Structure 1
């Protein structure tokens, strides 16, 4: 694994909380976040479907309007509730999370404008219902565009989270499209879409069936029973699809993360979903006035199933990354030891290269201020020593100047060199001149 996988050293900082507590916060906060994400995505799709049906049956357009009012609320809650899991996964898996983000580059950054556009479209759709009453094609297209964006954003997230699990593939990834080819992305994505529709179906069943909602006063053509039956039918259908896609999700996961702990959690979660599906089937095929009889039990059993599935996701991530984390911990220990030893062995007067030809020059001052933390005259610190720079650039000072202006990474065992943005062209020339002057 060491020969095939990039092994950067970790950030040598203690966790702000015990690891078990951070894991608990991650699981719980993600459950809350994903609930509202599911309602946002599934609610948008169902609203679009209702509005299209409303072109023939007017009351479905009214039903769509009622659903549209919930989308903007759920999307706001999805964003707010996403902060905690985002910060927690950053803390627990810093190197993995940021590496995945950097490898997908512009597409990851594009989430911000995409989310902004989608949110504005949902507000535009909601507040132009009356204005565009006679232009339903345009009104529906606004929501359809928002739906497409809502469907694409989770694909970006899933691709990045999936990429975290494959450090051995980091060297082969060339952007978002390349990361999409990794196993498990699309099966997990389909599973997410089905989950969104299932949760939305339960929400519709509850939302329109509330006693204080007064469904019969607002609708005369559409019956509450038909809406609730349709919602249950959707839950049953997409849950059955999840049962079919579930084994595909497991089979496309690399075996490195599979273990009995994961298998048992997944089986337990799936088993708990079976009674809920049976009760839904009985409600659909039973008497209309009994359709809401087991709703509480259905919601509880499916909620527990979701808890098991989210926990299984974390278990797989822990299993898959454990070998790499062990190697990275050894790398970090080795780096810290070497850095400490180098600091002890360097005489104070040699902390900054100080050949007589460059002593006191502008270049030496710039080196001390910008470079000496990572580079020494003869010893390797974070970056290579000055003697190595001289061996590479002694006959090509312009190449050294270009590297200082726009550095990167030449060695996988160390971090990329940051860009010293505060330097002017004259500063870079003086710095290069000083570095190469030590070849005396």
Structure 2
């Protein structure tokens, strides 16, 4: 697997010269915006029905359980079947879920268990969609344009995290009181329509989605074992993936934002939408900056400091009683997370062979998505212990930020090779071996 001598020389926008990548990225911007509007809507919907931090925490559980159950098999499917066809099926499934949410809400028949069940169905589709999508992207651009394509893809995702929550909050706020369900159902309907853009991009794509042929037919269990063996015998993946999981587990508290908006900061649904978008504003700024500037030397040290900054910003978020300070702290969490994400994604795509990309992504999904979703449950459980909701959510968020800082310091001490890690050295190593030495 060849690696370009200077991957940072190419400008990220040059990846847009490739038709299939350009169409898919544009479609994803629309679809992901709709999906993030739906995330905000479900969280607010659950809060309106229950007023319970624990019920909000269980929203994260309904997202993570299907990811843990299905994502590994989603990776095997991505490496065995045509990735375009898999995505068409998963996008169609998510369209059906959004339409079901729209129908039960518009008819006034929604119940808490329905929201949980439909949210779990959507997460199940994501478990199969994510590995195929991530494995398809390197096919859409030449290898020299891959770093730029990954940065642009991340920038589109972060842009949707800004636009989706902000638009969702505005739609909900525009329908106050008993008519809020009309705003929620409108969001669900828009999300259903937005998936059609991705389906169109996939159907009209010229690039093949078929994985590289392998010698002989491998059983699915053996294929899964091969993917697990590759990931867990690559030290760089293990350490970065593990730290990402722990940091987002302890500092993942965005499900509590409805309570902060309503009871702590007193800014309502409109303020909630703005707060929910704040991390993505910081993340987009970080992703865009790193997409036009080469990564500085010794990215391992930068990665560790970024996670520390993520935890510290979470502490400020939990302690703040000012809307603007909270907004800045949440944006800082997004900025720090974007820096670590760009470093992690670039490493993984370069050191993973194409035939293993789907399985690598699926394993990473468990950590990348499982951490924050389980963290939401943890945050809800901690917050529910206290008699005062305001005190509960404060302790929950601040303790999570402190834990993140301490864990990062411990890992930095335990893995000195991670502190010394340099991207250029790892890329050069990947020419001769898929397992970089520490």
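Laboratory data are not the source of any read-out in this text; all were calculated from the coordinates shown. Just so we're clear, the structure is a prediction, and the values are computed from it rather than from any experiment.
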Identity of the structure behind -27000 (criterion: helix-only ellipticity at 222 nm (-39500 (n - 2.57) for each DSSP H run of 4 or more, over all residues; to 500), calculated), options 1, 2: 2
Structures 1, 2, by Rg/Rh (Cα atoms, Kirkwood Rh): label with the highest value: 1
From 1, 2, which structure was relative contact order in percent (Cα under 8 Å, 6 or more apart) = 16 calculated on? 1
